[in-house]
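Structures given as structure tokens follow.
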Structure P
Amino acid sequence: MGNIMIQICEYADRTIGAVPDSWMLKIFGSAILIAISKHLTLFTAFTLVVILDLLAKFIALAYEMLKSEGNQTPSLVDSIRAIPAAHRARIINSHEMKTQFAGKIIVYIILVMAGELADVMVGGHVNFSQMVVAYLASTEILSIIENLDDAGVSAVHGLAALIHRKTGM
């Protein structure tokens, strides 16, 4: 036990001694991370929402597979458990889903950057970037609701019907 404590102290001493090494690079890197932290957070949030949308799509596809196999009322848990089987049956195509995911994230980044540039061009008084982010987030949430409705989740059926009635879609 004493040997482990000595090693921990040695590693801590080396780590503390390395803090001043390359201090200019560390300060420059930190400044860049601070400057883009809002965008990194936004990118992470969009990535998570798109992943949730893909998961909801997987659930809907597995639900349809279960219904086609004769299970007329598969539960949400049954649909989630059937995702690997739907993948093996090539109902869920990983390559296509990866391509859609990457393409969607790239388009979202381009649109948010365009909104940011428009804000800079008009002096930041209009907040185009916030409008773009709100629209993209709304469409992703609507897609998640529609996918869960397609998967037979009764809790979102009324919400999906209300959204379609209000938006006329």
Structure Q
Amino acid sequence: MTRTDTPPSWDERATLTTFLDYTRATVHAKCEGVSEEHARSAPLPGSPLMTMSGLVSHLHWVEYSWFQVVFLGEEDKGPWTKEEPDREMSLGVEIPLARLLGDYEAQCARYRQLVASHDLDDTAKRPVRDGRHMTLRWILMHLVEETARHNGHLDILREMADGVTGD
């Protein structure tokens, strides 16, 4: 995957999808070469679920939730429950990081096709908490924000784990 934030054209779709792909590729860059031990380590005492592998799992399930459950209106088959609302984070430590990253990338490829086949003004089948049906445009922008925010977490965890830094 090429990691660039410069779109091939300056239209809205190209800009949104390029930034989403850039933040997705940054997830992979932050995890490159990290040990399984460090990927599963939760170094923040107040955040026992904050691991690199947990964040990759979370990002996978966030995209699933927005694209498949909210936008397409499919049944929610996510790992979360009322008893364990952040189950996708704890699942991350049970799965090898390479598999998490591979599953995330395969899913992203499917969602690229989904996005390409819909208009940015298409609305989600399911409403969000306030009853509104978000547009695909909004969902893409939200996923850029969500993924970029968690890349900051990955950056901190990686530096704490083995000292590796970078953009």
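Listed values, structure above:
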{"quantity": "Label whose coordinates, when distance in nm of label points 7 Å out along Cα→Cβ at positions 49 and 105 is calculated, return 1.6 (choices P, Q)", "calculated": "P"}
{"quantity": "Entry that produces -27500 once helix-only ellipticity at 222 nm (-39500 (n - 2.57) for each DSSP H run of 4 or more, over all residues; to 500) is calculated, selected from P, Q", "calculated": "P"}
{"quantity": "Source structure (of P, Q) for mean count of other Cβ atoms within 10 Å over residues 25-32, computed value 19.2", "calculated": "Q"}
{"quantity": "Origin of the value 15.0, 44, where Rg and Dmax of the Cα atoms in Å, for residues 33-128 alone was derived from one of P, Q", "calculated": "Q"}
{"quantity": "Mean count of other Cβ atoms within 10 Å over residues 65-72 - structure with the largest value, from P, Q", "calculated": "Q"}
{"quantity": "Entry that produces 1.18 once Rg/Rh (Cα atoms, Kirkwood Rh) is calculated, selected from P, Q", "calculated": "P"}
{"quantity": "Structure responsible for 15.2, with mean count of other Cβ atoms within 10 Å over residues 73-80 calculated and labels P, Q on offer", "calculated": "P"}
{"quantity": "Per distance in nm of label points 7 Å out along Cα→Cβ at positions 41 and 97, the highest-valued of structures P, Q", "calculated": "P"}
{"quantity": "Comparison of P, Q - label where relative contact order in percent (Cα under 8 Å, 6 or more apart) is highest", "calculated": "Q"}
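The numbers here are math on the coordinates, done by the rules we state, and not lab data. Bear in mind that the values here come from a model prediction, so they are computed numbers and not experimental data. Cβ atoms are built from the backbone, for glycine too; each structure is taken alone.
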